[in-house]
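Pasting the structures here.
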Structure I
Amino acid sequence: MHYHNITKDDMLNGEGLRVVLWVAGCSHGCEGCQNPITWDPDGGLPFDEAAEAELLAALNQDYISGITFSGGDPLYIGNRPEVERLAKKIRETFPEKNIWLYTGYRWEEISALPLMAYIDVLVDGKFVKDLKDTKLHWKGSFNQRIIDVQKSLQNSSLYLYAAE
């Protein structure tokens with residue numbers, strides 16, 4: 001897996017102060033995407049041991065609420081095994097932190113992935129330029145949904161995330 005950046009102290013990509021891993025690789029090609037540079041799965045830098053150590057050190061701050069996987073698309077087919085491994089490790093190492101993931105896939109396409117066991121909040125759906133609204137919180141276009149993953153899995157029904 002490749003990545004473009006590890007953002008520390010982010011307040012825009014999920015609730016609270018977060019660390020964001022911007023992965024490379026996306027096959028959706030959404031018109032108006034804010035990060036088309038991340039579409040190439042071989043772009044950016046290899047996600048190696050040093051990058052993982054940097055990510056975990058950033059998460060090991062008391063004031064950090066959790067991690068957000070974004071990109072590109074963390075669920076780009078080539079990213080899935082590494083994102084799942086990382087999410088599992090983060091869940092085990094920092095059980096008090098929450099894990100958000102942004103993807104162009106719809107919940108109905110990905111809810112059965114084993115990775116979902118580690119995700120707390122999922123922002124799903126392709127970005128649609130004609131449905132863009134800069135006033136939306138945590139998403140770029142009206143068609144996207146902010147999903148409470150664990151509640152949805154436990155109840156076998158879609159539950160939208162409601163911030164406390």
Structure II
Amino acid sequence: MTPANSVPPAAPGRALVCASRFNEAVTRRLVDGALGVLAAGGYDAARTDVLWVDGAFELPLVLDRALATGRYRLAVAVGAIVQGETPHFTFIATEVTRGISQVALAHGVPVGFGVLTCDTLDQAVARAGGAAGNKGIEAGEAALRSRRALDALEGHAAP
């Protein structure tokens with residue numbers, strides 16, 4: 001079993017990071033974290049694509065189309081949804097979460113979930129490289145470990 005703070009080696013193929021431009025100052029830090037851990041896991045810049053979308057709501061569709069190409073062995077979705085004065089936050093957060101989960105299941109490709117859902121911008125900053133760590137790193141690690149587990153189930157690598 002791989003320890004929580006290490007990443008498995010990469011198998012052939014490509015990785016994808018799909019990122020929301022909304023709250024971009026936060027999201028760029030999540031992208032940087034995901035790219036760093038993917039590179040450490042064998043998916044360097046030459047093997048990783050970054051696709052930017054306008055907002056978190058657009059993540060599931062773009063992920064779905066990207067994974068349908070068969071090009072990617074794993075993906076990471078990052079964004080920052082911050083509570084406002086209306087229920088819009090709840091609707092967006094719920095549908096983005098559901099959509100990303102459905103995409104991963106439909107394509108059988110692990111998608112690390114690095115979409116922040118925070119009450120304040122300060123909370124989002126804290127989770128994008130601040131006091132609460134970097135959830136982009138955690139999402140990248142989850143995608144790498146999930147890919148390794150799927151490879152083991154498919155007989156491509158030892159567990």
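Just so you know, all these numbers are worked out from the coordinates, no wet-lab data involved. All values reported here derive from a predicted model rather than from experimental measurement. Cβ atoms are built from the backbone, for glycine too; each structure is taken alone.
Work out the source of 30 here, i.e. which of I, II gives that when relative contact order in percent (Cα under 8 Å, 6 or more apart) is computed.
For relative contact order in percent (Cα under 8 Å, 6 or more apart), the value 30 is produced by structure II.
Taking 21.2 as the value of mean count of other Cβ atoms within 10 Å over residues 69-76 derived from one of the structures shown (I, II), identify that structure.
II
Quick check for you: by FRET efficiency 1/(1 + (r/R0)^6) of positions 61 and 109 (r between Cβ atoms, R0 = 41 Å, to 0.05), which of I, II is greatest?
II
Could you tell me which structure in I, II was used to calculate helix-only ellipticity at 222 nm (-39500 (n - 2.57) for each DSSP H run of 4 or more, over all residues; to 500) as -6000? Present the calculation step by step, with values, prior to reporting the outcome.
On the way: I: -6000; II: -14500.
Going through each structure in turn, the value belongs to I.
A value of 0.95 was derived for FRET efficiency 1/(1 + (r/R0)^6) of positions 53 and 125 (r between Cβ atoms, R0 = 35 Å, to 0.05); which structure in I, II was it taken from?
Comparing all candidates, it corresponds to II.
If we compute mean count of other Cβ atoms within 10 Å over residues 21-28 for structures I, II, which one ends up with the highest value?
I
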